[in-house]
1. Could you figure out which one of 1, 2, 3 the value 1.48 for Cα Rg over 2.2 N^0.38 Å, for residues 217-280 alone was computed from?
2. I have 23.6 for mean count of other Cβ atoms within 10 Å over residues 33-40, calculated from one of the structures 1, 2, 3. Which structure is it?
3. Using distance in nm of label points 7 Å out along Cα→Cβ at positions 321 and 393 for the comparison, can you identify which of 1, 2, 3 gives the largest number?
4. Identify the structure, out of 1, 2, 3, from whose coordinates helix-only ellipticity at 222 nm (-39500 (n - 2.57) for each DSSP H run of 4 or more, over all residues; to 500) was calculated to give -25000.
5. Check the numbers for relative contact order in percent (Cα under 8 Å, 6 or more apart) across 1, 2, 3 and tell me which is largest.
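Rule-based calculations on the coordinates, nothing more; no lab input. Just so it is clear, the structure is predicted and the values come from calculations on it, not from any experiment. Cβ atoms are built from the backbone, for glycine too; each structure is taken alone.
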Structure 1
Amino acid sequence: MLQVRQRVREIVEAVRGDGDEAVARFTHQLDGFPGGPLEVPEIEAKAALSGLEPALRVALERAADRIRWFHERAKPQSWRAERDGAVLGVDHHPVRRAGVYIPGGLTALPSTVLMTVIPAKVAGVAEVVLCTPPGREGQVNQTILAAAALTGVDRVYRIGGAQAVAAMAYGTGTVPRCEMVCGPGNVYVAEAKRLVAGEGVCGIDGYEGTTEVAILADETADPRLVAADLVAQAEHDPLVTALLITPSEELVGAVDEALATEVAAARHQQRIRQALDGQGAAVLVEDVDHAVQVADAFAAEHLEVQTADAAAVAARVRVAGSIFVGACTPVPLGDYAAGPSHTLPTGGTARFAGGLTTSSFMVPVNWIEYTQEALADLAPVVDALSAAEDLPAHARAVRIRLGQGNAR
């Protein structure tokens with residue numbers, strides 16, 4: 001990890017200092033980009049949308065509709081309230097420009113375009129820019145381009161990796177500076193986000209690393225469904241973590257048998273086997289209560305609950321990126337179309353962070369408005385606390401407004 005951090009810092013500092021020249025250099029070195037404009041023309045994105053296979057376009061549009069519906073309801077509301085003559089409240093203002101990172105990796109992810117751009121647009125972000133790695137020929141994946149056009153992305157760049165995060169965070173001659181950078185990626189992308197956020201350059205949504213799933217199940221669970229869901233997540237990447245948490249030894253054995261069948265029939269057997277052999281595990285617990293405790297300790301990005309009275313069990317879970325309740329709610333629903341964003345906290349960070357929402361793109365601003373009478377009512381509180389902290393000018397700033405300018 002130390003080598004990753006050193007390399008990412010080198011890339012980020014180079015982009016900060018040399019802008020487009022550094023971006024082009026790293027994009028050539030790391031992605032084989034042959035050269036040319038970094039920005040994708042708008043006409044190219046529109047052509048990708050027009051040329052989309054009809055069934056896929058319908059699927060993207062239906063998914064977009066559900067995602068938009070969810071985030072319109074999740075949008076934080078500004079408020080005002082009066083108390084003892086004072087008016088207090090919170091306003092929520094969208095950031096002016098947001099940067100979205102869409103990984104290339106093992107497969108193109110147009111669904112991630114929907115899951116990041118739509119919440120930003122619903123929040124009211126004026127401009128959304130998108131970076132995604134180019135292929136060896138310099139072309140951006142056409143399905144990602146189509147999803148960008150469908151969701152109203154304002155500008156698209158063929159830039160991947162840590163250099164993309166740095167370009168969006170600091171700005172270059174070509175890429176405008178963003179106040180917020182979001183989206184999943186590999187360890188280099190995650191480290192670049194951590195670095196720019198730690199230096200106060202821009203906001204980020206969180207630290208989304210390799211995806212993970214935990215399935216909390218009891219003896220009522222169908223082992224074929226559990227196995228299918230573990231394989232579905234392991235299909236993403238060889239470094240996926242896939243856990244079964246259960247009090248049932250019989251279920252562990254049955255799932256193991258079902259996994260052999262599911263893996264053998266899967267297209268991406270190699271990466272699935274690597275993930276299940278490397279990070280797959282069955283955690284045998286005493287009972288469902290113990291299973292909930294283990295699930296909370298792991299704080300999974302995705303937690304499925306397949307038990308008797310699944311809703312009641314799920315309601316007892318304190319932390320997870322998203323909870324998928326019942327046998328008819330597999331993680332792939334959340335990956336594509338359920339509504340909440342699939343950009344979620346990994347690596348245990350669900351203990352203190354949530355998934356991407358409209359609030360990720362909005363800044364809360366407190367509103368405080370006092371009358372002289374309301375100020376007088378709280379003046380003794382300011383007097384006492386400022387005296388306790390030996391900050392007498394604080395008390396004077398209040399008393400002078402009450403015609404008590406000589407007070408000390």
Structure 2
Amino acid sequence: MAFFEYKVINTAGKQEVGRFNSNNASDVAEFLRGKGHRIVYIKEIRGAFTRAPAGAKSQGGIFSKLSRITIRDLSIFTNQFATMLNAGLSMSRALQVLQKQTTNPKLAVIIGEVSEEVRKGNSLSSGLEKFPLAFSPLYVSMAKAGETSGNLGNSLLTMSSFLQRDNEIRNKVRGAMAYPLAVLAFAVLIVLGLFIFVIPTFEGFLTQLGAPLPLPTKIVFSVADFLIHRGWIVLIVVVALIALYYRWIKTPNGKRRMDALKLRLPIFGDLTRKSAMARFSDTLSTLFSAGIPLVDCLGAVRGVIDNVIISETINNIVDSIKKGESLSAAIERSGMFMPMVVEMTNIGEESGSLDRMLSKASEFYNDEVNYMIGNITALINPIMMVFIGGIIAGVLISLYLPVFTMAGYVQ
């Protein structure tokens with residue numbers, strides 16, 4: 001997700017500046033217009049998650065500025081907060097205790113600010129809403145639902161469980177995506193070490209022998225010589241390409257193209273889609289079971305799906321529902337959602353148990369994601385071993401070809 005700073009004219013006619021995390025500026029604009037604000041500007045800001053939120057006091061020193069709030073931090077805070085509320089502690093007292101015992105300095109500052117809002121007589125949800133970089137619209141919606149039902153503790157426990165599940169699936173998918181890159185990087189380092197440290201020794205030995213060098217051997221020696229004397233050019237090019245890639249992927253067009261590619265990749269595209277199905281089903285089930293209207297649920301779900309293509313599809317689904325179409329019909333017509341999600345949604349709407357059916361769909365796709373990650377990990381190991389072994393074998397054969405040639409001459 002990207003982070004945006006905005007300036008608006010609120011419903012009272014006053015200027016208001018704030019920050020928001022979202023997939024793109026369009027979602028921020030839609031959120032602000034939904035609150036009745038007139039937008040002055042919206043701009044993306046970098047490093048937003050490491051800065052203190054607007055209006056927060058500069059407590060905690062430099063560590064407060066450098067730290068960031070992870071999903072795990074938020075899950076632990078939410079679970080402890082819910083447990084204290086269910087044990088009978090007042091909201092203000094629970095927040096004070098959590099501010100002192102929270103190990104994340106950034107989160108401690110925000111808890112203190114929220115605690116101050118509660119002491120002023122404001123609701124918890126309104127206090128959380130002031131810190132959109134820490135508490136997503138999904139989180140705020142759950143807090144509002146708990147306040148409305150008078151069961152805030154259980155709503156927060158539900159939110160804590162959801163955050164734990166979301167964190168687990170995020171880490172698994174990221175690990176599956178990062179594993180091939182890590183193995184490939186290790187393979188590149190091995191090959192570079194071979195070219196820089198081993199091949200020059202063979203070159204000197206073969207030169208002293210005066211052995212005729214076959215073409216493969218000459219190519220290997222040329223590559224080794226280039227890496228030793230002009231390797232800095234390769235390093236600069238690689239660093240520049242990586243920097244350009246990360247710069248490009250932060251643009252709306254780059255983000256869209258990369259997200260589209262993720263859905264089309266063999267194996268990994270299926271993994272991306274199934275993990276999105278799991279998060280969609282789980283998030284919608286969690287919110288709908290709390291009594292939040294379906295359109296509002298989908299708006300919050302859109303914010304947790306880290307794929308522009310799927311988020312745009314959810315936008316279209318929301319528009320269809322506003323026109324009177326059922327959820328199951330809208331998601332089936334979109335063509336983005338897998339058959340089981342469509343079927344479970346249809347059954348849930350007909351039986352009046354949409355949240356339970358979506359929860360079952362989420363469990364199914366979570367299991368599918370775990371199964372796929374296990375298979376990917378098991379498949380990558382032998383492929384990379386063959387890849388690395390093939391490169392090393394090719395280099396060694398090239399190095400020994402002159403020796404074999406000389407042996408032929410001797411015979």
Structure 3
Amino acid sequence: MMEQKDQTFSIRQARLQERIEQLAEIGKIGETGVCRLALSPEDLAGVQLVRGWMEEAGLQTRLDHFGNLIGRIEGRNPHAPVLMIGSHIDSQPYGGRYDGTIGVLGGLEVVQTLIEQGVVPEQPIEVVAFCDEEGCRFQKGLFGSRGILGKLEPGELERTDKQGITRRQALLDFGCDPDRFEESLYSPGSIAAFLELHIEQGPILDKSEEPVGIVTGISGPLWWTVEMTGFAGHAGSVPMNMRHDALLGAAKVIVALNELARMDPSAPTVGTVGHLEVFPDSRNIIPEKVRFTVDLRDIDLERRDLREQELREEIEQIAMQHGLSYTISEDTNSEPRYCAEWIKDVIREESAKLNLTAPELMSGPFHDALALSYECDYAMIFVRCRDGISHNPQEYASFSDISLGTELLYRTVRHISQKGIG
């Protein structure tokens with residue numbers, strides 16, 4: 001791997017770093033953390049800041065009715081399908097400053113560099129900051145990227161956050177109009193390809209001591225919301241063998257999920273319960289109802305389906321054992337999606353010109369690219385993050401690595417844009 005001091009960069013590294021640092025001040029928590037929840041005032045302030053940078057760079061901008069910020073430059077053929085670059089700037093409630101952000105600001109830096117270099121693409125290029133990739137506020141993510149493709153599901157606008165605010169109201173407060181979603185849809189075939197730059201959010205590149213990697217595909221996520229219902233009673237007077245404790249049942253399901261995910265130590269299966277609500281939530285009442293999320297992922301769909309069936313059987317057995325009823329609501333279900341070989345070939349070629357090894361690796365986390373993969377060819381470039389830490393204020397990627405990833409994205413976009421797609 002060639003040291004970065006020997007690299008010749010087209011992008012302006014200092015400008016990219018300054019923008020990342022300025023955006024991190026919006027929703028800042030502690031010294032390095034960020035809380036910029038989707039459709040929140042902090043998210044809106046971030047969108048307005050990035051929109052200003054887009055317009056300064058010469059892009060035409062719009063905020064669509066799904067809450068997506070879109071910046072566009074025209075190509076020689078303005079009617080050709082668009083080459084789309086992007087990610088998101090919303091964050092987890094206890095998140096870091098690089099997740100999603102480098103894909104948006106890196107994408108902007110790429111297009112701004114094309115403009116400054118006088119490169120006119122064959123087709124339009126759009127840089128998109130997608131709305132609510134994370135899904136933590138309304139418990140369902142990829143909202144903006146699914147929205148533009150007409151892939152929203154019934155009831156999504158009625159989902160509420162912890163304060164009881166519906167997504168519909170949050171969109172209205174953001175300046176969008178859910179009744180006008182149709183105006184923001186992309187027709188089939190109007191997106192030629194999608195590229196996303198992102199931190200790895202895992203340890204492979206860090207352990208390999210490589211600054212960037214080429215993504216081969218995205219694991220298929222399965223998201224559930226499970227509700228277990230028992231019967232409330234006094235914590236001091238109901239004998240243990242007469243209880244219908246919903247929280248005890250939920251706890252056993254959580255243990256079962258972890259044991260199932262660990263069954264094959266060599267497999268990349270992962271299972272997580274990250275959100276839990278207890279009713280009536282009192283220290284001296286036996287819990288009557290518990291609602292919790294399940295996140296199950298694997299790159300092998302057959303194996304993931306097997307673990308899903310085993311988990312369903314465990315839930316049924318636990319519910320019977322403790323006299324509980326339950327419901328399982330499926331929030332997300334996607335099979336693994338693989339990156340386009342022809343785009344990976346371009347990234348490989350441009351990596352070689354930069355004397356990069358660029359390991360090829362799967363993505364366990366999902367990204368906006370997952371939604372776009374159902375519409376067009378896609379590819380991703382990963383940037384090393386220290387110790388693989390993400391969704392945590394300690395999330396860190398060096399600006400030299402981010403710059404190198406952005407330079408690779410720039411060269412990939414320039415390569416593709418000069419030949420056109422489709």
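1. Working: 1: 1.03; 2: 1.75; 3: 1.48.
Of the options listed, only 3 reproduces it.
2. Numbers: 1: 15.6; 2: 12.4; 3: 23.6.
Label of the source structure: 3.
3. 2
4. This value belongs to structure 2.
5. On the way: 1: 19; 2: 14; 3: 23.
The maximum falls on structure 3.
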